[in-house]
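I've put the structures underneath this note.
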Structure I
Amino acid sequence: MGKLENKAVLLMLGASFIFAIMGGFVKALSGSMGAMEITFFRNIIGVFFIVISFYNFPLNQQGGKPYLLLFRGLAGFISLVAFFYILAFIPLGQAAVYNKVSPIFVAIFAYLFLREKLSFYAILAIIIGFIGVVLVANPQNFIFSKYDILGLLSGVGAALAYTSIRELRLYYETRSIALSFMLVGSVGPIVFMGLAYLLDIKNDDFLFSRFVMPSLNQWYLIAGVGVSATISQLLMTKAYSLSKAGIIGAISYSNIIFATIIGIILGDKLPDIITILGIILVIIAGILVTKK
């Protein structure tokens, strides 16, 4: 790999580690706060930091792809809400596995939309990766649970978002691409939390959870979510802009290891043999998808 590729790998490793830390903050919050509210705070803090940076370092970009920018924001928003929601119900490492199915889908979407080649190894990776996901999910009677499905949705949404960066980087700076996601991720929760009140929805804790004023301790955790998420988002976006989507996507699998360790520290059970085997297969798939 060249210098740019090496830099991209290091950026993605950093992004994966910090994203796992963010997951730990979210898991600590998820027992007492809805996914939509956490998503709102995660993004609004990032919007603040990025907008401030515009004053010190003005944007220098071509622009011209507003709909693709919006698509990136929507895909990322869907992925994030689903990921935050499942953290309240499953181990952090398992949630990371679902989210990190995204590199497999990145390879598929890059083939479909960006005309990048889908090699034999990539096809093999897709098969192995999905076997790994099944082992991790361990569906009862071959029926995936609500959390399994939402976990996979988080991976597909992330893949669509990451793939769009490959095109957006030709027209926008990293900060603009990240800001598109954070703006949608700030406005979307306001809409859904508002609808929860207007429609008098009380029992749906996913899309229509109501706003609850955070306690002092929760504000500390929210600050941790916002700061770590913003740093991770910027590092990840920059990494994808410097190298091929498949290569950087594979490196992002390191998040599974980081998240599993942090989850255990927070009280998650040690993964059993079947789950560990599934994780290994998913990581192998991530490596294979980079092969030519």
Structure II
Amino acid sequence: MVDKDKKQKLDISSSSAGVFYTTTVLCYIILSIFISIIVSILSKGENPDGLLWYQYLSVIAGGVMLCIALVVGMKVTGEDLKSCIGLKNVSPIFYVLSVLIFFGMVFGLGEANNYFIGFLQKLGYEPSTSTLPEKSVLSVITVTLFVCVAPALFEELIFRGVILAGLKKHGEVFAILISALLFSIYHMSPEKTVYQFLAGVLFGLIAIKSKSIIPSVIIHFLNNFFVVINYYFLNLSFVNTTKIILTVLGVLVLVGSVVFTCFIRKFEKGEKKGLGEFIIGALGGIFGACLLWVVALF
């Protein structure tokens, strides 16, 4: 009886997952506004993009804000995230699948997102550009910690830990899709919407099947780390035949990995009871994220 009660206590409720999403989104927005005001004061109204201190602040702020949003979300909901991580009994096959899915994401999904960006540009949208600090030992270490490690850990705790855990009682496929959708609008970036949604589906799929966020943390980290390494050291630019070959190979690897992962075990079905509690709790965060997503279009 004690074990059963303990297990129930460790479960993430639908309402807590919804409130957690709203709390982290609103916290992230408030912190972003605060930092924007500080930057405006320090730069005295001038464009700060070329300033070194601003480049470092932009890199560090993202990771720090995610950490603060996660902590605030935990305090507001009272949830313990230890049960969401799933450190034990992760089969080695999921680590292999993590690497394969990462490869498929980079070379298969990347091109799909480029088409979406092209579509937005035809509508008059100008993609945002971010400048990382000039290459140095300090900048590479800083960017790796706050652009690769921090988002991979904190975002996976939020979305594949709390949000996915709170939704999976309503059906695992449903939980994967909804958590991926919330993940994509959370970034409030139109040009990243398609890629972030598809990435969220992949992260959610492997987290559900492995019953751990560790494989999704690995994929998330590798994806971000590849971008950083390419920016500072590789500067890869695939064109024509090479681009086509890598894209086709990436798609094939991705499809094969996803199909294999899906057949590891059957998806569990869920119930509708309690879903309204999640929607009510998450409504504030959904509204805030969608509003800023729309604003970013103009």
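Just so you know, all these numbers are worked out from the coordinates, no wet-lab data involved. If you're wondering where the values come from, they're calculated on a predicted model, not measured in any experiment. Cβ atoms are built from the backbone, for glycine too; each structure is taken alone.
Summary of computed values
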| item | result |
| --- | --- |
| At a computed -25500 (helix-only ellipticity at 222 nm (-39500 (n - 2.57) for each DSSP H run of 4 or more, over all residues; to 500)), which of I, II | I |
| Winner on FRET efficiency 1/(1 + (r/R0)^6) of positions 18 and 242 (r between Cβ atoms, R0 = 25 Å, to 0.05) once structures I, II are ranked, highest first | I |
| Entry that produces 0.50 once FRET efficiency 1/(1 + (r/R0)^6) of positions 42 and 194 (r between Cβ atoms, R0 = 35 Å, to 0.05) is calculated, selected from I, II | II |
| Answer label among I, II for the case where relative contact order in percent (Cα under 8 Å, 6 or more apart), calculated from the coordinates, equals 42 | I |
| Entry that produces 27, 25, 17 once semi-axes √(5λ) of the Cα gyration tensor in Å is calculated, selected from I, II | I |
| Among I, II, structure where distance in nm of label points 7 Å out along Cα→Cβ at positions 170 and 266 as derived comes to 2.3 | II |
| Given 17.7, 48 for Rg and Dmax of the Cα atoms in Å, for residues 114-177 alone, calculated: source structure among I, II | II |
| Comparison of I, II by mean count of other Cβ atoms within 10 Å over residues 130-137 - largest value held by | I |
| Origin of the value 7.8, where mean projected area of the Cα convex hull in nm², for residues 82-137 alone was derived from one of I, II | II |
